[in-house]
Structure I
């Protein structure tokens, strides 16, 4: 399987879209964590219209943002599929005013725009009684009764997961529930990977521990890879191709292999008009630079309204990010992980041959910027966007020292971070004062 396109992509767009946008509730968790009953949550089906859904406009926006792929929730944990599944009426075609498949047009629009196609498909389905019976150690009647009221399903399954395995109900009736759920799960997964393929990224979620019951992860992977051997799998514990940490700030590279960091533009995944804790475009650009400096991709989330339109505030952030990427494209797609933060503290990336170091500058400099521990013979340093040359001052004592690049305040756009291009005669190597080669650390 080739991972080259993924490692060069740098930016993907995550899309959380579902009936939860109707009332602006938390996606799936609103009933799972007792915020409202499952019965009341599902009333949102009646308001999901997708009347302004334009996947070609989405694809064009994502492309302008500089993204190379996108991942859309084909089915979140609430069990509401955005496609016409044969195995449940709980889908937007049969049960909402939208009345049509929303996944096929999305896949077609992305491919037409030259973007890679990703789909999120949850492993769990909190609307399947049999699955919740096993996970929560409840009878089917108890599950159905709990759905009519506010019930802390999440608290219940955490309590069950904490029990020793000998206390887990593995009766014949409970085993039959699990078998029924697994048959349903595999049938829907087969629909997704075969009806909308080839899928470039298949993003799973919420595969919680179910003691005494087998998820058959090897068979899940086999089914996905049979449909397309090049599908990149995320969130299939022990059988995935990439690591995907989320939301919490990434302070160090989480994986030696390919990885992506996912986070929403504001404080929630799906559309919630009450959540106005938006990241500014400057903050998003900083996060993006930090992630690619550590060799990862940013999977930046948007939450469309129920009608399929994207909030203008989110669109503006995407376009500003796209402006930064387009202005500094040379430093984005064809680069690899940069120097460790101890050598340059605002993040950097290297060209694939290692002879050019791109330094991200997020602040207005007072007396330039400092690069430590690099004694590789250099050619020149310039502002990437303008070509302006920088004066280079060198301070060294053996292996320990620094380059001082005299980037002046007037060379910096006050409204947008800049990138300094530092060119060397040979591959750049950084050495700290203890004589430890950074390149050797990275390869270890």
Structure II
């Protein structure tokens, strides 16, 4: 048996489906004002079907704080859900229809009241059939159900047969159960405060295992996990994991959260835990036969977290150049995967055309007789002792474990002064020189180097060599 509940004047923001869950776990939301519930077996809880209808109408009149709708509803009980829906929408109060007696309740309803969407028909097709029935002189559900099935099939097709089954109350289908939206979060209130990491890890493992099971059931992953810890001193401590790769391994999440907790411990004992995550689609990659193996993202993220704990988060990540004129200015940023579009190569004709256009540009082309100088930087730069004459370098001596630079300066260019960030404590200012140093072993050999002098400390350095 099925019970349809119809409420015409339900307030905005009040869900009729949520109200129906109090009477049965199997609920179909046909429309916002109509739901159908499966009442098979509910007699043990509510008594007869009529008592169930009385309880639904009584509860619906209660306030929303008491679980009601603050409005009147119609309840219809029938052997199939479609007959119950028609009865609830057009019969006030409580309506009970015994199996096989559907036309006793629905027979006098006009044909235009057929809920054609229950049969999956389009509006245009259903209205054409209803207009045809009107021209035939068929006005009620009883008249339509009395027509011969073969004649309806020949003249109105399969859509006409579906509408005739609805009018006769003889459709057979299962409820389209409304499932609640998935919740990828979990929380727990502890019986006693936890002030140590080991017992806290058992609680985190339990919550994470349930969340990852839900993600796996829906074929999803997450790249953000947020943990909220309620402390004994009535404060809140938050932990957040921003992952560069979507994952759903609860063991990896647990280890990352424990490392994060060790790095940022709460100020007091924990009395409640809440974990939430943002579900995303998992990232799937197909590796080629000749592509070298890379570390698994989960293991790589765990290794980076352990290194971050040892050397600090500011020393782990990818190098990013800063938008400044300061020499070698960079910072470490977290690894983030970006879906970059691969630029397609130009065709043979396009490449030739590009060369012709480049030849017509105003920039001068380099002739074959000219060659560009390459510059190799020393990492780290060499601390140098420089003798000057008239403020210009005259002799250079610099060395470290791997290389040495020494000799007289036989040619130079410069200086080029660069300064910046004068308003900060770490301001920088230096003079740069290009110098040609004569080898002491062979006076005909000269090597070109880049020198610079820090104006703040007057120290000299050899930055690199020209090839």
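No value in this document is a laboratory result; all are computed from the given coordinates. This structure is a prediction, so every number in the text was calculated from the model and none was measured. Cβ atoms are built from the backbone, for glycine too; each structure is taken alone.
Each of I, II could give relative contact order in percent (Cα under 8 Å, 6 or more apart), but the derived value 8 comes from II. In this comparison of I, II, the computed figure 6.8 for distance in nm of label points 7 Å out along Cα→Cβ at positions 113 and 201 is attributed to II. So if we calculate Kirkwood radius over Cα pairs in Å for every structure here (I, II), which label has the highest result? Structure II gives the largest value of Kirkwood radius over Cα pairs in Å among I, II.
Looking just at FRET efficiency 1/(1 + (r/R0)^6) of positions 49 and 153 (r between Cβ atoms, R0 = 30 Å, to 0.05), which of the labels I, II belongs to the structure with the highest value? If we compare FRET efficiency 1/(1 + (r/R0)^6) of positions 49 and 153 (r between Cβ atoms, R0 = 30 Å, to 0.05) over I, II, the biggest value is for I.
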